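Visitor: There are structures below to look over.
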Structure 1
């Protein structure tokens with residue numbers, strides 16, 4: 001292990017080497033018992049992207065430094081949450097990182113995957129469980145049909161809940177952990193907790209007792225998650241609601257340890273570590289805008305293009321340009337190196353580039369979630385939610401053969417039976433008639449409401465989303481301008 005540490009310290013940016021020593025001292029002091037270093041378990045969440053790969057490498061250096069100092073070290077628990085948007089390339093990046101850091105054969109390392117509420121050993125070639133894909137797919141569709149296919153609602157809201165749940169699941173697994181390492185600064189952690197508690201109060205909930213630390217954060221999130229998914233899936237769908245809470249049965253003394261002050265997170269500063277030492281590959285599918293471990297942002301851009309092309313009657317490229325402008329600005333705010341910003345800009349910078357990415361996004365949606373273009377176009381209209389207020393426009397523009405059946409469709413959505421019509425609607429939407437009726441009886445969020453907050457947890461989350469931009473768009477071929485929102489990653 002000494003050779004691995006020496007090679008790792010050579011690969012780290014020069015300024016990070018003394019920071020490893022300082023961080024090792026602080027982390028050692030933060031553990032409950034100095035006399036039993038080897039009995040402690042420290043957890044790091046590893047999503048598979050560039051920042052988390054760097055964090056894992058830095059923590060591994062700390063891990064091995066303590067072994068050098070004391071003759072033993074803590075057990076390092078590395079945890080990766082699986083979700084539908086995680087391409088195989090991400091698993092390969094994780095695998096290369098584990099090999100480079102000598103983790104596979106270290107008895108003081110625990111490499112885990114979290115799949116919903118299940119924890120299994122990391123396996124690069126483990127198939128994505130069908131239940132995870134279906135879980136993500138139904139959340140995407142039900143959220144998207146309530147929000148005109150808004151990128152953040154379709155992909156991020158439920159995913160953020162799932163990430164929080166994975167923390168709880170992993171932190172309680174096999175006797176629990178003593179500390180969780182994060183790359184967020186203490187200020188970022190405080191700001192997030194404050195934002196979450198304000199969100200809970202805005203939703204009419206009482207936040208959990210803050211004296212319980214991270215457990216309180218998970219409990220507060222659990223309350224919000226249950227209210228959110230009740231809005232999305234309906235109050236009568238007990239099975240879905242039961243599966244969509246946040247695990248919070250962890251110790252009240254469990255705390256976070258931040259490595260923020262010891263590291264430089266601008267990826268340009270540790271490019272050699274990432275690409276040369278860890279073997280990190282910025283794949284066309286896995287690397288999308290601000291994400292290097294998720295293909296979903298490519299679908300977010302695609303949905304924006306489809307909405308602009310179909311619902312607004314403008315061009316697909318116009319919608320893509322709106323998303324790209326927003327996402328490149330977000331990349332710069334997150335301190336991406338300019339060559340990665342340029343790579344993303346160039347990817348969508350020509351007609352051929354836009355057409356190529358449209359093909360990639362279409363195939364990705366079909367292969368990963370089983371959703372074809374017809375179903376995605378249906379979603380960006382939101383034709384069934386909120387009493388089917390957009391049904392006529394959708395049928396007239398996209399399904400003219402069904403326009404004469406509009407009254408029967410409305411009757412079907414309110415409880416009437418029509419087997420052939422039900423099968424047709426299920427095919428074009430990707431949802432069961434039961435789900436379509438739930439959408440009909442529930443709310444519809446409007447992207448044209450600006451910053452005004454509509455009733456419900458979903459609109460509250462949308463309004464307080466930090467990853468959004470209000471823009472003026474042309475809503476029809478004639479160029480009528482309205483206020484709209486672009487949101488994503």
Structure 2
């Protein structure tokens with residue numbers, strides 16, 4: 001890298017003053033007259049949140065004149081502005097006492113990604129000192145250091161405002177998405193359309209009767225197939241009859257438009273099951289897709305089968321494998337941990353679910369996307385599913401929960417209309433979200449571009465009247481040599497005194 005003539009390049013560790021923190025001998029959760037020194041950990045220097053205080057005995061101190069680096073852990077290499085207190089045991093304080101400290105701070109900020117990804121240690125990672133202190137550190141004249149820091153902070157301030165506005169816009173898109181879904185499943189989204197097509201629409205009750213008739217027909221066909229195969233395997237189970245929503249349950253639900261009705265989710269399913277434990281032994285490099293919670297999301301009806309998230313299995317033979325096999329159109333619910341994630345299974349050659357996912361096989365006669373979008377609504381399926389876990393020691397859903405949450409049902413034609421309207425508007429939302437995501441990525445790249453220009457002499461103009469950095473370094477070296485001589489003299493005098 002070619003630098004301006006007034007700059008010099010040195011090893012970063014040549015002039016740095018650094019010290020690793022140490023765990024205090026005594027701590028207090030509250031500030032007292034004796035324990036009034038803040039213990040500075042990562043959360044303290046990032047958020048200003050002090051969790052404990054110490055009396056300072058056996059501690060190593062840091063100040064606002066320092067800047068701090070995370071030395072140990074997954075975020076090793078992260079730097080932050082210093083503060084007064086006792087230095088945390090996973091941090092290192094860094095100070096360039098004869099230079100503009102913030103200049104070095106921004107230099108190390110530009111190196112975070114490299115320092116973090118090249119951390120050492122098989123257990124807890126830590127900063128590699130050989131990498132850190134051997135960085136080639138470009139030093140401009142001291143006055144220019146001040147100008148560079150001021151320019152960086154001015155540009156970063158504008159950039160941060162832009163980033164904040166992008167993030168706010170993304171949050172507003174999330175709010176709009178949920179408002180759209182709430183509007184859809186209250187009947188308001190298609191209110192005018194429904195009025196214009198009222199004479200062509202069947203009632204939800206008539207639709208439900210057709211679905212229930214289909215369930216009975218499917219069961220009879222399964223019995224015939226079982227008998228035709230010599231009654232091999234278990235006898236098909238008769239469809240489970242669900243009790244209707246009670247008067248009290250209906251009273252707690254929002255009012256619906258005329259022709260709509262509330263029903264239990266299980267009335268739309270042929271069967272409901274979940275994966276079983278112990279499939280780890282069947283993991284393989286290829287074979288059937290093994291669907292896990294990581295393949296589901298909250299705001300999408302699609303499975304995420306990207307390369308990084310996909311697992312394969314060679315499934316066991318017999319009923320257990322068949323029971324958890326996925327068919328196109330199956331509903332997949334997360335039932336442990338993050339509850340309410342959902343997907344509609346696409347066409348897959350061979351796929352199975354693990355024990356954290358419930359598989360509901362839908363009947364025909366209703367819109368699968370209508371149901372799916374309802375499940376992802378924060379005032380819809382997710383809300384009622386999470387409501388069923390209240391009071392539980394551990395968050396989780398049973399198969400009964402999957403079959404018993406309320407669903408607002410309307411005619412099939414209106415379901416299709418609602419699904420189309422949602423998809424059209426969410427497509428626009430997704431495009432805007434992608435635009436904002438790209439803008440945020442560009443902002444991160446711009447931050448690095450600013451730092452790159454700063455440390456190559458391209459961010460601010462040089463002033464020929466500035467004292468060259470070479471003179472500054474000569475003065476620092478002379479000062480260090482004097483300090484070393486003073487230290488040696490004190491040691492000699494101490495030995496003479498004790499002799």
Structure 3
């Protein structure tokens with residue numbers, strides 16, 4: 001035996017072993033459920049796949065016989081696939097529909113089952129018996145291809161959705177009136193149209209949805225009938241209703257120094273979560289109230305009023321800001337009134353008291369010069385002003401010294417306040433000031449601080465008696 005012959009024998013044995021291993025990977029059984037049909041009916045088979053591997057596997061069932069036959073599952077899959085657990089089995093129902101079959105006969109289709117991971121394929125026969133062709137029209141199987149598109153892909157329920165159904169008559173049958181039925185959870189409709197031999201036509205429908213349709217996924221089921229006979233199997237087109245969110249300003253209301261503004265948001269999603277932000281300033285916040293109450297946040301050195309959106313049963317949410325500047329006018333008015341009353345009723349005489357030339361002796365204060373200034377701060381002359389100051393018992397006035405430019409007209413002794421000094425000012429012009437002074441000396445050196453009582457001025461202005469007191473002064477070393 002030559003080496004070449006020996007090599008081919010080994011190769012043949014190797015391929016047989018591989019085929020045996022593949023054949024053992026899975027088994028396929030097809031059991032007819034309905035295999036005798038009329039030419040417009042649909043056959044049904046149960047396909048069972050036994051997985052002989054110790055791992056779960058995915059299998060694909062290849063369609064066979066197109067364009068004369070159509071194979072599909074319910075719900076529709078493309079490609080037709082099935083997952084089988086390790087060392088287990090799984091089944092799926094396969095529907096077979098004749099498309100261009102025109103005679104009574106028995107037909108066998110070779111369908112492939114593929115182990116997706118390895119690409120191994122097994123061919124299995126699917127046998128269908130056509131027992132009647134009475135449903136043919138003019139000797140032809142009614143064959144109309146239909147494809148459906150919906151625009152936009154994500155439908156805003158506030159806008160119209162356009163459904164386009166493209167029809168293609170695959171033979172010479174003249175359909176005087178086809179019925180196209182469309183049905184979904186959102187609408188149901190019927191359209192009637194003729195379709196000539198070999199004609200291609202597109203039907204366009206415009207659907208208006210409820211603007212508050214909630215976001216969702218839906219399926220449009222489309223079927224085509226000739227009279228009461230289904231000539232195009234139902235097809236399913238998936239659509240999506242998109243969520244929208246709108247924020248609009250509410251017309252503002254204005255009155256005297258008061259502005260009411262509002263923002264309204266609404267959405268077709270009752271569970272929508274979002275926020276509303278309105279820019280503000282710390283000063284404006286002093287005069288702003290909100291309905292409902294807002295949170296103040298700071299972002300990028302700016303201030304905002306912030307609300308969390310909570311839609312009501314009408315799927316709307318409204319917020320308001322009220323800017324009320326009326327309190328400013330009230331405050332200004334009150335300030336003006338207080339100032340007016342102050343200037344109206346304040347004393348026209350100002351009395352100020354101070355000390356100078358403090359004398360020291362034996363570590364304490366022995367004397368000082370006391371200065372009393374009396375000023376007319378009104379716009380009119382004031383007459384007959386009586387000024388009084390008080391010297392405590394611990395001190396006395398140096399009468400032998402000069403006592404300013406104006407001499408007191410009386411010295412009185414008070415049992416509690418000590419010595420009372422009185423001056424009489426006949427008149428004081430508007431804005432004028434008189435300086436009264438004297439020097440006091442203590443009987444003993446004063447250690448620490450010593451407070452001198454306030455001086456006072458008394459006069460008549462009209463029917464009013466005006467008394468003005470000076471500040472107190474402290475004498476100390």
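All of the numbers you see were taken from the coordinates with simple rules; none came from a lab. In this text the structure is predicted, and so the values were computed from the model without any measurement. Cβ atoms are built from the backbone, for glycine too; each structure is taken alone.
Visitor: Quick check: 24.4 is what I get for mean count of other Cβ atoms within 10 Å over residues 303-310, calculated from one of 1, 2, 3. Which structure matches?
Guide: Numbers: 1: 24.4; 2: 11.9; 3: 16.2.
The correct label is 1.
Visitor: If semi-axes √(5λ) of the Cα gyration tensor in Å computes to 64, 27, 23, which of 1, 2, 3 did it come from? Write out the running numbers ahead of the final one.
Guide: Working: 1: 42, 25, 20; 2: 64, 27, 23; 3: 117, 34, 14.
The read-out comes from structure 2.
Visitor: One of 1, 2, 3 was used to calculate helix-only ellipticity at 222 nm (-39500 (n - 2.57) for each DSSP H run of 4 or more, over all residues; to 500), giving -15500; which? Can you show the working numbers first?
Guide: On the way: 1: -15500; 2: -13000; 3: -3000.
Structure of origin is 1.
Visitor: OK, next. Comparing distance in nm of label points 7 Å out along Cα→Cβ at positions 127 and 151 across structures 1, 2, 3, which is largest? Don't jump to the answer; show the numbers that get you there.
Guide: Numbers: 1: 3.3; 2: 2.6; 3: 5.1.
Sorting by distance in nm of label points 7 Å out along Cα→Cβ at positions 127 and 151 in descending order puts 3 first.
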